[in-house]
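Have a look at these structures, which come just after this line.
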Structure I
Amino acid sequence: MISVIAFDADDTLWHTESLFVETQARLVAILDRYAPHGEVVARLQETEQRNLALFGYGIKGFILSMVETAIEISHRKVTAAEIHEILMMGRAMLDSPLDLLEDVVETLAALGGRHRLFLITKGDLLDQSNRIEKSGLASHFAHIEIVSKKTAETYQRIFAAQGVAPEEVMMIGNSIPSDVLPVLEIGGYGVHIPYTVTAAFERHEDLPQHDRFHQLTAIGELPALIRRLNR
């Protein structure tokens, strides 16, 4: 029986990646006089990937990667005014209002009476804490954890600390590499709900071939799936 339902946060409960896409488009416009669109996007993605080990996931690391990309792709000709504009774009991302996905509140309310709900999100501690506070969803969760990366060992540690067997856990998220595969590996259930945009480092070509894997089109379909599995 599934007793614990764990949720990813960004692009599972609220919109996030679309904000990065919009800001990236503005960066491309700023750097248009230095390099073509495709080159700027490719260089930014390379820089982000290279910096993940140092900066981790989140807006602050993205800001630093944008600045680094601007300096490198312009051959150090980017102006102070352009750097300032990039920094202000990052500040606007941090200050932006949080927009919940459709049916999130209703789904959490429906599931919370029958199951323990966990929130397991990846990223900068302060950034993610602020988003959770903005969301107004914290009261739905029995446990909230902000981690720097999501691996099988990460999930194993969290579930063990909470006295939960992995076989009783269902993890829901928009990323197959981060939210689904590690939980399947330790014996839990993994549910993939695709978001309209996926970050390059979260993309996965093939769906898992596993009897505990499920894919839904929207979070509102989740209660019916759990009722069916728990019969």
Structure II
Amino acid sequence: MQPTSNATTNLPERLPRLTWQRRAARRIILWLDRLIVALLINLKVEGVENIPEAGPLIVVANHLAGADLVVAAAISPWAVEVMIKDTLRSMPVVGWLLYLYGPIWVEPFSADRAAIRASLASLEDRRVLVVAPEGRESRTGALEAGTAGAAFIALRSGAPILPLGIAGTELVLPTLRKFRRPLVQLNIGEAFRLERTGERRTDINNGKREIMKRLAALLPLKYRGVYADGGS
């Protein structure tokens, strides 16, 4: 099911308008993405039955490499809203494709309130939002400490969360350079909502721990990082 918004809807500046041109561009980009993944990657997926039919929904995933979004998009039944670093605008080809798709641009290394407002508006518009709760690509090849962003958006919006564990994407480019198909595993957990106590800071901290615990449970042990022993 697709979102119902259109170009005339009063939405925050950073949230992409779903014009017919953008819808068409997204369909083409996703079709190409699925074709590339099918040809080049040995993709194993578990938990497809856990994917809801429509938004509002927050998809949280660990972030190992640039290939994460490419692989995850190949199994998505929707054209999701993604938060992308503003610095990628200037990249050849990649920046142009992102411009056509229409992400929520984020200023790196800052508390980007405009991006947060756009994210919340996307959920009000019943869209599907993808968030990396670690806040960046892992520097260790495993889970790093979660940030408050995903929990804040989930608590503020009340939207359900779908956890997605990704394993193997850090080896995609090195394996392709050897003219071999890399193995990537996607594990999709059950959707859940964060509980509220009424105390904002406590709720965000508890929500952050719950999100990271759910992600760790979907990953092989070597990818659990700081959550390997259930740590917070």
Structure III
Amino acid sequence: MYKLAPSILAANFANLEQEIKTIENAGAHYLHVDVMDGHFVPNISIGIPVLKSIRKITDMTLDVHLMISEPSKYIKPFIDAGADLINIHVEIEEDISENINLINSFNKRVALTVSPSTNIEAVYPYLDNLDMVLIMSVEPGFGGQAFMPSALKKAEKLADHIAKNNILLDIQMDGGITQQNLRDVINSGVNVVVAGSSIFSAENPTSAVKDFYTIFREKN
């Protein structure tokens, strides 16, 4: 099943509740929440109090993408604030397996992210303990960047690997995805799509969400 995960990094934070309600009512499955520490990536975004407030107003799956160097310090606080899925980077400074086990200990879904400069094979040792792999199609840390086509090859390679090894896993992609390149993205094996500017900056976000799902149905 294909799922859309609008990224609130592109939302209007002065009107965040209405922005979230709009995409939820339009049919989006996930809400992608980018958390940046100013160290792992050169930017700072939202934190635990904002996630806690979001949890009160939506039933969507909260897909929390931790772009931080030491996620182990924040996994429990974000889960306590309402995260359903915790996504850490394979490039972190900490032990990856320990972080995965920590997330699993709270019975929450876990994902592992690979940045553009990292080979997709870096996630292979952890696949049996993951629910999802996120392939970044832009450099992490900033919204509004142009899509990097090299991400498609990574998705194809991962999709082939998990099929050959009978691994049940979602493949997510994030960065510069629009209605124009969406077919290439899902044809590469991706089934969870993060979209920020193409949803929240659209003239009609409701129509934008529905356009994504129309293309998803074509693939089905």
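Rule-based calculations on the coordinates, nothing more; no lab input. Keep in mind it's a predicted model, so treat the numbers as computed, not measured.
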Output -0.25, -0.98 (log10 I(q)/I(0) by the Debye sum over Cα atoms at q = 0.07, 0.15 Å⁻¹, calculated) maps, among I, II, III, to structure I
Calculated from one of I, II, III, Rg/Rh (Cα atoms, Kirkwood Rh), for residues 20-123 alone reads 1.13, and the structure in question is I
